[in-house]
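> Below you'll find a set of structures to go through.
Here, each number is a calculation from the coordinates, and none is a lab measurement. All values reported here derive from a predicted model rather than from experimental measurement. Cβ atoms are built from the backbone, for glycine too; each structure is taken alone.
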Structure 1
Amino acid sequence: MENEVSDFSNMFSILPMTQRFVLKPGETYEGSVTVVNPADAKEDFEYKVTVTPYSVVGSEYAADLATKTNLSKMVDWITIEEPTGKLKPNEARDVNFKIAVPEDAAGGGQYATIAVSSAAQGIEGNGVTVNNIFEMASIIYAQVEGEINHEGEIKENLIPGYTATAPIKTSIQLTNWGNVHEDATIVTKATNMFTGEVIWPREGESGKTNEIVMPGTDHYISEEIDNLPLLGMVHVEQTVYYLGMSSVEAVNVLICPIWFLLLVIVTIGAIIATIVRMVIKHRRKKAEITM
């Protein structure tokens, strides 16, 4: 008989995915996350709630939930009221937590997650047991009152002048030299230069992207613009707002598939070759008449 494996195609979820707090040393704060077992779940969901550090690795911000730093001391300040539980399908529950800020907490950013994981699902076979654990996390961005440094710059705001295929990929790089997270807003718009049609953002969308830049990091962001014509010119304008600064970039982008570009080159080459042959032939005839 084959072993049954739990179906996690309808995964649990948690809300909210991010939370923000402004903390005062010596004060205690309350918060919560909501754990949801979806209506189409096939079984009860057993969960466990823990607190992990939160930091980022590299300029593209891979999440690190294991390494504790001076910016994740908040892990030791948080307690979970009921760290385990079970939910039936279509059931949700609030998991409450408290943040007790020490009197000597330094001003600046502090970061942690409230991580919700499934109970280990044992899958046995050939004498080996494999435990599948699924985890989601709500990131806490906290600012402790005190000495706060807001420093950084917009290092890069670039739009390519050519693309062979969709999407157009823009490039933004932001730096944060301060000791607390900062907010950035990116506004992107694209217009078909031949028809005047606004092709980005799509109807009903704002074209705005909000990003958080962690302290002591460079953050690389790539915006992608699709819904493009197969061939043509698109005017792209991108504005970055960050730390009271703004950067505006506007570029006319040529959209031209490689095969079409090669076809144009071959066609132009053929025309030039034909003209050269005609010129040579004409000179030969002229030389014969002269003789």
Structure 2
Amino acid sequence: MIPVELLRKIRKIEIHTTRLVNDLFGGEYESVFKGQGIEFADVREYVPGDDIRTIDWNVTARSNQAFVKKFVETRELTVIFAVDMSGSQYYGSQDKLKSEIAAEITAILAFSAVKNNDKTGLLICTDEVEKFIPVKKGRNHALRVIREILGYQPRKRQTRLSQALEYLHKVLTRTAVIFLISDFIDEGYEKPLKILSRKHDVIAVHIQDPLEQKIPAVGLLNLQNRETGETVLIDTNSKEFQARYQNNALLKKRAIDKLFKRLHIDQINIPANTSYVEPLFKFFKSRGRS
């Protein structure tokens, strides 16, 4: 049985994100994510200038008049949400945890997919693939995807994105749009990401908390790593610590940006302290132009 509080959260997200989809993202989604192929639709009479390779010789032979095949783009897409649910996702210095932001972003994208009759699926990962929900159409399935993210209790706390990427490479037989939603606090996933992106359209949704870039100077603090459980006492007033912390965060972000650029993977940067609507809208607009 689903807890009442979880149902309230899901309903609130559904109302909020459905409005955004109807007002902002529905049309943008359709224009950006087009069909993956073509399929036969009908035949029509041949007219001068038509490609002779499209002539339907069977129909032509029966009617003693040349006919060509008509094709239409297949609109239906397979959309996968690969969501990092490791310990660092259950952190938030602002109003929401990163995992909650991930659920809301997934909701916007999932309801956009439903509006366009696309299939959606979900993969939840930590340092292993903990859950995989195969693709399916419909609003109820999209709600299940959101419910799983909001209510999921992960077995592990550490991150290993390579496991998720390798798994998707094995199980996805059809070309898919894959939203990889994470804070990317991990290493060693470059090779499987490169392999996966060769066949699929991988989009990185990078959720970052402001305290991951800069910690305010408030004296001594006991900080705990949510993935390893390790604690460390730091002096946030130390200029040396502040410089080292901010420089380390900057170098990590530059390395991530460089990796995605090299692999031609689009990245949506989502700061946890501001609305995610503008970064998503900018992504759709820029991708639509390109």
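> Determine which structure produced the value 4.4 for distance in nm of label points 7 Å out along Cα→Cβ at positions 220 and 268, calculated from the coordinates; the candidates are 1, 2.
It traces back to 2.
> While we're looking at this one, here's another question. Any idea which of 1, 2 comes out highest on FRET efficiency 1/(1 + (r/R0)^6) of positions 60 and 172 (r between Cβ atoms, R0 = 30 Å, to 0.05)?
Comparing 1, 2, the top value of FRET efficiency 1/(1 + (r/R0)^6) of positions 60 and 172 (r between Cβ atoms, R0 = 30 Å, to 0.05) belongs to 1.
> Can you tell which of 1, 2 yields 74, 33, 26 when Cα extents along the principal axes in Å, for residues 52-211 alone is derived from it?
Going through each structure in turn, the value belongs to 2.
> Identify the structure, out of 1, 2, from whose coordinates helix-only ellipticity at 222 nm (-39500 (n - 2.57) for each DSSP H run of 4 or more, over all residues; to 500) was calculated to give -13000.
2
> Output the label of whichever structure in 1, 2 has the greatest value of Rg/Rh (Cα atoms, Kirkwood Rh).
1
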